[in-house]
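Please treat every number below as a calculation from the coordinates, not as lab data. Remember, predicted model here, so these are calculated numbers, not experimental data. Cβ atoms are built from the backbone, for glycine too; each structure is taken alone.
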Structure P
Amino acid sequence: MAVALTLLLPTAVRESPIVEVSKLKGDLTISAATSLTDAFTELAKQFRKVNRGVKVRLNFGSSSTLLTQIQSGAPSDIMASADLTNLEKLVASGNVVVAPKVFARNTMAIAVKPGNPKLVRSVADLASLPFIALCGKTVPCGVYASSVLTRAGVMIAESKVTRGIDVKATLSAVANGDADAAIVYKTDVLSAKKTAVGIDIPGTQNVKAMYGIAPIRGSKNPANAKAFIDFVLSEQGWQILKSFGFERP
């Protein structure tokens with residue numbers, strides 16, 4: 001039996017009463033890490049209830065992919081990353097000129113098939129599996145997973161690893177039977193529901209994934225970007241993030 005994750009995902013998010021509709025108008029393009037897909041979809045939905053004149057476009061991908069897109073000139077008003085490293089690279093390249101804000105934390109978990117047929121109970125057990133799924137080496141979830149393995153003193157031959165372009169692709173490898181287990185974000189295991197179950201990783205072996213957010217220099221919609229970032233950092237924004245399993249920064 002897999003050890004159940006200690007945090008359960010609520011079926012609904014409590015909505016705060018809307019006091020006043022803002023006068024903001026125009027577009028807002030948000031580039032956000034794949035692991036934020038569910039949470040930011042809900043955040044955007046609630047944001048638009050107050051900012052009805054703003055058209056929000058969500059662009060999800062691995063943080064390293066989003067970095068490349070923005071540095072290549074792809075239009076974006078906000079970057080929300082699953083790490084601080086990629087935001088620091090945007091600061092270094094001049095694409096971000098304000099200090100990024102940390103808005104949430106995450107941890108890693110082991111994902112296995114329902115029923116845990118391989119009887120995985122710890123990170124050490126991963127070494128004996130035929131195949132495991134990890135995110136790409138430069139993708140934040142891949143970097144975090146590598147740290148977990150190092151802390152646990154576990155080495156896995158690259159020939160036994162299938163690499164996903166982002167956390168959802170990595171988790172899908174388990175659901176589709178292409179891997180026996182994966183190391184992914186705890187929040188993504190929670191959202192997988194019936195397709196995968198999670199096994200907690202002890203704190204001594206785990207890492208804290210820090211999520212940062214910042215407006216992009218040259219944004220054509222700076223007021224909209226500021227309003228959304230303020231919303232993410234607000235108490236209502238935090239309650240939404242919490243409902244999807246994220247932890248306070």
Structure Q
Amino acid sequence: MPAMNTLPALPACCSPLDEQWLLPDTVLLSTRFDPLLLTANDFANSAIEPPPSIQRSVAKRQAEFLAGRICARAALQRLGGETCVPAIGEDRAPVWPDRVSGSITHSTGHAAAIVAKKAHWRGLGMDLENLLAPERAERLCGEILTPPELQRMAALSQEDRALLVTLTFSVKESLFKALYPIVGQRFYFEHAEVLEWSPDGQVRLRLLTDLSAEWRHGSELQAQFGVRDGQLLSLVGVKA
């Protein structure tokens with residue numbers, strides 16, 4: 001067993017953890033992972049117990065789960081000294097310690113986790129997506145964007161339209177992750193809209209449905225996004 005507060009060495013399938021700073025009073029860690037380098041002992045050596053659904057999965061799913069949980073455990077330790085690994089809840093979401101909010105995400109070869117104390121952030125949602133190719137974005141836009149969003153998209157260049165569809169998909173996923181633990185009910189792409197976004201990474205969102213007495217139709221939230229190496233990372237934080 002590793003000594004108290006000393007985390008196991010990273011498996012060969014994961015790169016050194018990269019610390020990014022996007023929101024105050026949060027810890028965000030990411031890693032690159034390669035499923036081809038995953039070995040049968042990596043979970044045991046990392047002191048992470050894979051749930052049965054992960055044990056039955058293909059190497060890609062196992063590697064992304066392991067990488068995400070490695071990031072989450074290290075982020076929790078930096079936040080407050082806890083070295084727990086978030087379990088998978090009945091709703092498939094990570095189970096965080098009582099006084100912590102957090103989010104885990106992964107896309108091709110890249111995983112990340114963000115955590116904060118609930119005294120600072122009641123909810124956190126983070127999502128990582130590969131940038132959609134223009135043709136795929138045009139096919140999917142009707143499923144992801146509301147009619148007003150589609151109207152605003154029509155004025156953009158083809159490249160910016162693909163970015164907007166990726167961004168809208170990702171930021172709505174982040175919004176769901178941030179609000180679902182607070183409101184306790186599911187909502188979907190048509191229940192929120194991107195009002196405006198800027199190339200420097202700022203996004204303004206609005207709810208289009210009542211989720212609770214506090215979170216009603218018309219409530220607005222801020223989000224952030226960044227693009228790197230063909231992937232888009234979005235983040236929604238709900239302040240305490």
Structure R
Amino acid sequence: MHREIHHWYSPSLNKHMEVAEWGHFGFALLMLPTAAADYLEYERFLMIDALAPHIDAGKIKVYSINSINSESWLNRNMHPRHKAIRHTQFNSYVYKEVLPFIKSRTSPETPIITTGASLGALHAANLYFKRPDLLDGTIAMSGVYDLQVYTDGYYDEDVYFNSPVAYLSNLDDDYYLPMLRRAQHIHILTGSGSYEDPEASRNLSRVLSAKGIPHDLDIWGPDMPHDWPTWRAMLPYVIGAKF
């Protein structure tokens with residue numbers, strides 16, 4: 001399997017950032033790490049191996065980036081306002097740096113689908129819902145889609161605009177909403193086992209349904225906990241069945 005590591009100094013984040021790439025062809029799958037993990041987490045936890053048949057067949061070309069969660073909402077020594085600013089800078093990094101890089105490695109027409117598990121699911125969904133003009137869909141696994149879960153009670157405009165269940169509930173415009181209503185690839189998955197929160201996925205689904213945004217809600221059984229075996233089953237399944 002083709003594998004490359006790319007890196008550059010990010011002006012959005014003022015730090016060095018790496019991007020891992022696997023495969024040659026197919027639509028681009030952009031992976032957002034869980035919690036405070038890094039760009040090789042999906043490889044370490046064998047997700048890339050689970051996706052290998054799709055990568056080798058040229059169905060997907062996979063990209064994985066670093067998180068900065070330890071510099072924002074997971075950093076208990078940081079003022080909440082500064083956490084919000086850092087989160088916004090991360091969004092800019094993805095939109096202004098990562099997405100153009102992926103296009104340069106594929107083509108301007110290549111669809112880009114975000115994906116992630118746990119906190120990565122929130123990032124994956126949020127990045128897509130905020131900019132459906134730049135991204136083409138999301139596969140969100142085992143996520144909670146209200147950023148306040150991670151803010152210890154802090155709330156401001158940036159928390160609101162990075163909480164999909166909040167801003168989507170009030171979305172009523174002539175630009176982004178019609179794009180979302182034409183969506184073909186919004187896939188929300190969760191298990192029902194230990195440490196999963198299926199109600200969070202149901203809540204996001206209710207918001208999407210109320211806005212007429214097409215999507216799949218797939219709730220797996222109580223034998224599927226909040227852990228890597230669940231996600232290694234879910235993501236290859238979605239890629240194989242829905243794309």
**OP:** Out of P, Q, R, choose the structure whose coordinates give mean count of other Cβ atoms within 10 Å over residues 34-41 equal to 12.9 when calculated.
**Re:** Q
Original post:
42, 35, 31 is what came out when Cα extents along the principal axes in Å, for residues 58-201 alone was calculated for one structure; which of P, Q, R is it?
Top reply: R
